[in-house]
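Read-outs: derived from the displayed coordinates by stated rules, not from any lab. From a predicted model like this one, the values you see are computed outputs, not experimental measurements. Cβ atoms are built from the backbone, for glycine too; each structure is taken alone.
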Structure 1
Amino acid sequence: MRAGVRDVTVEGSDPRGPNRVEIALGRGLEWAIQRWVATGGRRVAPDAAPWLVGPIGAERIGATFYAAYAAEAGLDAEREAPVAGLLPNFAVLGSSGFDPARVDPAICDFYERTSNYHLDVWSQWSGPLRFFARTLIYLVSRNIQQLNLPMSPSATSAGMSSEVIPLRERRTGEVVFTSWLRRAAATGEVIYAGFYTASRPEHYDGVCVKVVFPLPGGSATVLLRPEAQEDGSLKLISAGTRFGDPGYYRVHRIQDGKLRVRYLPLKETIHVFRDAAGILRTHHTFAFWGLRFLTLHYKMTPRPGAGS
């Protein structure tokens with residue numbers, strides 16, 4: 001991200017979205033979270049922690065944030081790219097602790113040619129934390145149109161749309177981020193508006209998948225370390241023991257341009273594998289302090305005529 005890029009505000013509202021009372025409650029809850037990060041978070045200079053830097057959101061994120069951000073940042077949004085992947089080259093994740101060649105080529109193909117695939121998803125909520133998490137989604141995520149995880153299997157029963165947009169430097173053509181916009185096909189509501197790249201955290205001897213989810217006044221930045229499994233499947237894990245490790249970071253930008261950051265005990269595990277029929281699937285689990293509260297089950301199939 002360019003340090004001088006200012007917040008991007010996206011206009012518009014979803015007629016199926018929250019009512020005025022819910023909007024007010026959601027804004028109050030989001031403000032409280034921002035204050036919690038801003039007052040107790042670690043103070044970080046963006047130049048000293050490039051692995052944390054990414055797009056900063058305003059009041060609402062939604063489906064057009066990527067285009068507004070690209071315009072503000074001086075990037076070209078390649079919306080009509082014939083084929084686009086979350087990672088232009090899966091091999092960029094290679095390190096002394098991770099050999100990309102051990103991963104099933106079909107999984108590598110998914111990450112390099114994500115736009116070739118159709119996604120279906122089912123949600124499975126569990127444990128006592130699900131009540132708090134669902135409240136946050138209902139009041140905050142629906143309002144800002146970000147991290148709007150499906151509340152029930154029926155929410156995505158018609159499938160999920162997937163739009164993959166490389167954001168390139170105009171001078172060099174280098175992909176700075178790949179925006180991955182996922183929406184519920186039936187309603188058009190945004191589920192995720194994420195910005196993907198590869199990055200090396202401060203205290204990790206390897207390369208992670210970095211995902212930035214813009215939020216009002218900041219972001220949720222997730223660093224996922226790759227693990228190749230014996231059967232050729234892939235695990236991406238956002239877990240560490242200290243600030244600077246892979247993990248989940250809540251970022252808030254303060255007035256002087258510095259960041260306030262909290263390292264949260266929120267662990268995500270993304271297991272990508274081929275089932276007995278050769279179909280690509282993913283189990284994406286969320287746990288807080290070791291208590292699992294949500295698993296998303298994905299099926300990824302090649303789009304007709306896309307090839308693989």
Structure 2
Amino acid sequence: MQNINSTTSSLEVAPESWLDYACDSHLHIFDGRFSQTARYDALIPNATVNDYRKIQPLIGTSRAVIVQAKRYGTDNACLLDALRQLGESARGIAVVAPSISATELRQLNTQGIRGLRFSVWNDADTVMNLDLLEEMAERIADLDWHVQLHMTADQIVHSAALLHRLPCPIVFDHIMRLPPEQGLQHAAWPVVKELLNNGRCWVKLSGAYLNSHIGEPDYPEVSATVATLIRTAPGRLVWGSDWPHVTEISAGRPIATVQLRRLLRRWAPSPQLLRRVLVDNPERLYGFSPHAA
């Protein structure tokens with residue numbers, strides 16, 4: 001099994017002061033102190049806040065967005081504990097039951113939650129399905145939250161009308177899960193491009209291994225997609241490590257987190273682009289305090 005702190009070496013970080021505010025916008029925390037859904041028991045070892053803190057200096061980030069793991073269903077206790085440990089440097093994306101009250105949603109907001117995740121790409125383990133999406137989007141719109149969608153490219157196409165009428169912003173996980181053999185030729189891209197052009201959505205540059213047959217270190221199919229995304233909407237992109245790389249651990253494929261961060265350097269080669277993706281954009285999306293100029 002992969003060491004969850006697997007790296008090849010630490011990242012050589014440029015001296016720009018804004019890097020002190022760089023954000024890893026997608027990771028998961030797994031802590032054995034918290035109860036979990038039994039079917040996920042054997043998937044991965046603990047990946048705690050303390051484990052993640054060892055990763056942060058290696059990838060040159062200080063802020064973090066923790067995404068509720070399917071292992072915990074709609075029980076956000078592990079997520080909220082991680083947010084307490086990390087304080088103002090962290091935000092969270094929750095998964096909730098549709099019965100949650102408005103008071104409970106407001107309480108989650110005070111605890112650092114900034115959105116709800118719908119991971120619907122795999123019917124076998126979906127927790128919040130698309131039938132709930134519009135209702136929940138309406139309920140969180142006044143909180144200035146967003147819905148974070150882990151969908152297949154085909155699901156994006158089939159849900160296009162729904163996506164366009166949602167009353168809150170949308171964040172597409174993992175570079176839209178475009179099939180490697182099609183990339184931006186897939187019909188999902190015009191849907192997302194229109195949402196980007198209308199200021200309705202964001203895309204996470206994360207999970208490159210979910211979108212590539214060729215794989216590391218260059219993920220060429222993904223890199224071609226990201227190049228177009230950066231030309232199209234540089235102000236609507238955030239980067240995430242997807243640590244501890246659950247899908248790859250489950251498949252026995254070790255992933256070096258530092259290599260993924262190096263990949264971003266190739267995707268956003270200028271300091272200006274890198275700053276937008278790592279600092280400016282996450283501040284806008286997740287409500288971090290503005291960094292010093």
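Supply the structure label, taken from 1, 2, corresponding to mean count of other Cβ atoms within 10 Å over residues 61-68 with the calculated value 21.5.
1
Of the structures labelled 1, 2, which one yields 1.1 when distance in nm of label points 7 Å out along Cα→Cβ at positions 85 and 109 is computed from its coordinates?
It must be structure 1, since only it matches.
If you work out mean count of other Cβ atoms within 10 Å over residues 149-156 for 1, 2, which one comes out largest?
Details: 1: 17.0; 2: 20.6.
Sorting by mean count of other Cβ atoms within 10 Å over residues 149-156 in descending order puts 2 first.
Identify the structure, out of 1, 2, from whose coordinates helix-only ellipticity at 222 nm (-39500 (n - 2.57) for each DSSP H run of 4 or more, over all residues; to 500) was calculated to give -4500.
1
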